[in-house]
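Please treat every number below as a calculation from the coordinates, not as lab data. Remember, it's a predicted structure, so these values are computed and weren't measured experimentally. Cβ atoms are built from the backbone, for glycine too; each structure is taken alone.
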Structure P
Amino acid sequence: MSFSRSFLFASAGALAGVALMVLCVSAPAAAHTVDEVVASVDNNPITLSDVRAFAAATGTGLPAQGVTSSPNFKPVLKQVIEQKLLEQEVKKYESKIDDSQVNAYIEQIEQARGISNQQLQQALAQNGLTYEAFRKQIRLELEKTLMINDEVRSKLTVSDAQAKAYYDTHRSDFTVTKERYKLAQILIAVPDNASPKQLAAARAKAEMVRKLALSGQDFATLAREYSDDASKSQGGELGYFAPGEIMNQILDAVKPLKPGQISRIVRTQYGFHILKLEEHEVPGPRPFADVKTEIRNRLLDEMTNQQVRQWVDTQLVKQHYVETLY
């Protein structure tokens, strides 16, 4: 049995994947012409549409016709059964997830996908899913993650020696091939043919926001509140850029910075930019000290998945009634 990291762990990088997973798996079976029962867990049916939805959410190819004859069908069905077993198991635990945690997680999903709550609800409705049903499924996923962390992940450790051994045998994974800057920005837009008064007002606003950023206020929060750029929904995150991929004015402003520092105000045809340098990568191997936490988490993910597979295979399948028709 294999488990997708994005399905087990509530990490920011996995948010969009979890949202898609929940949306697909929760969508009504009536959306498919054929809704054959292919398995059951504790007499709760798993339909062909459930398998199709899971495959779509995880990027696994299944043909439009002859699904059950596809070589991918049984592995996907097995994964769906695994998730249903974990869902049954989580019912034994007292819920530790409250509404505020569900709300916060949904907000992170919206930010990761760059959509509003209204747009999310519209997308859910288009897939035949109510917002309350979506919230219920999110709560279940969070409870499942918490259960796995409590029962498995929290009991695992990765030593510095293990992390260093992984680093030594996977050096290519931690080698930067070209210089890159990871940036976030706040843009105070200036309209075309702006008057001197409009320009002065925009610059004054930019100076005010920059002072707030320099005072220690959270840059992402300021971006969501003040930025006129589409990146505001992601807290101003722009991602990585090589030197030739950004305007010279921007490059000149961020070159002298150290990670975490705020740039001077940069004027372009779009308006006034305030930039934050989040990372500066130069060609060559990344030092072990810089990637040790990343490696530790990667190894913990692998170890957790192995332990969960063993837990499901040796215990949960014996504690629950599982029937497969294929």
Structure Q
Amino acid sequence: MTTESLIAARKARWHDFVNGGAAPRHLFWINCPFEDEPRPLLWRENYQARIDWMIRKYEQALARTAWLDDDSVPFLDMLTGTEIFAEAFGCSLHKPLNDMPSARPLVTTAQEADRLKTPELSNSSLAYLFDMIDEMHKRLGHKALLRMIDVQSPMDISALIWDKTEFYIALMETPEAVTTLAAKVHELLVAFHDEWFRRYGSERIAHYPLYLMRDGITLSEDEVGCVSTDQFAEYFLPELQTLSARYGGLGMHCCANARHQWGGFKQINNLKMLNIVHNREMITAARSYFAVSSAQIHCWNGDGPSETWPQHFPKNSRMVIELTANSRDEAVALADKMREACRRSL
């Protein structure tokens, strides 16, 4: 098979998997850190270094498809920190030399929040991201698959813009100011995704974890760990439903202590993929709770040899397994075992 046909087959498996197809029941990809290069700091001033790094990483992944038969799909790694949408509203940035950039809060009161305007996309700090993609596609000569930038829910982004020592107090005392800010963030998120999908299509790799989605929107929802189920239903669920309806589904990451919100998560229409980052007890419970309703990808998959993990997954569940190999030979051997374990033919 050619590289193009291999990638097309993998994409088809992902599409079938995410949308509830009968086979394969589970997918897997293998990280190969022994091939990794140091990543440039994710600052705008490192524009060219980031482009060069992304292209090298993409070409390396293309070459890897010839010798590693997992379910990974090569992509241009448009990795960002969580700061990206908050920055567009005017937040300054904390830029450590050994970690991701992050947003500093901009407002502390309802009055300050009310004065914020929704940024115009083409004049915002987000615009350079499109320029980076266009330059990479021009250099490559084709529109390579992209990893989506780090996207959070409107309420989560609002909690970055609004100092958290005041944000939850405002949610109790002046909730209309919080929801008004979240509506402005929602407007920017929609403008960004509409433009991204217009330029590059809707098929992309989620910002985290690295699963492929053809339809729908992918985001993080972490502030729900700090609110009640009633507050989730009133302030968080409606915006998730709206985004899912607009884009044809939702893939969601949550690393909060939010088990009390699982009933609310199940109410999200067309929740295609769910990622929970927590301890093994909670992940085991999540696998069973969401076994039928959503495909899942979690940070822990089991004990013992990886090829035995699928035996312990709940009946009718659809799981993505992330693995790491320390050498090319180890990666190939691991892929052979996992293909059999996941009952996938070559």
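Quick notes on this one:
- Source structure of the calculated read-out (distance in nm of label points 7 Å out along Cα→Cβ at positions 138 and 250, 3.0) within P, Q: P.
- Which of P, Q yields 1.9 [distance in nm of label points 7 Å out along Cα→Cβ at positions 234 and 258, calculated]: Q
- Computing helix-only ellipticity at 222 nm (-39500 (n - 2.57) for each DSSP H run of 4 or more, over all residues; to 500) across structures P, Q gives -15500 for structure P.
- Entry that produces 73 once percent of Cα pairs over 16 Å apart, for residues 122-185 alone is calculated, selected from P, Q: P
- Relative contact order in percent (Cα under 8 Å, 6 or more apart) - structure with the largest value, from P, Q: P
- Structures P, Q, by FRET efficiency 1/(1 + (r/R0)^6) of positions 114 and 162 (r between Cβ atoms, R0 = 25 Å, to 0.05): label with the highest value: Q
- Origin of the derived value 73, 50, 41 (Cα extents along the principal axes in Å; candidates P, Q): P
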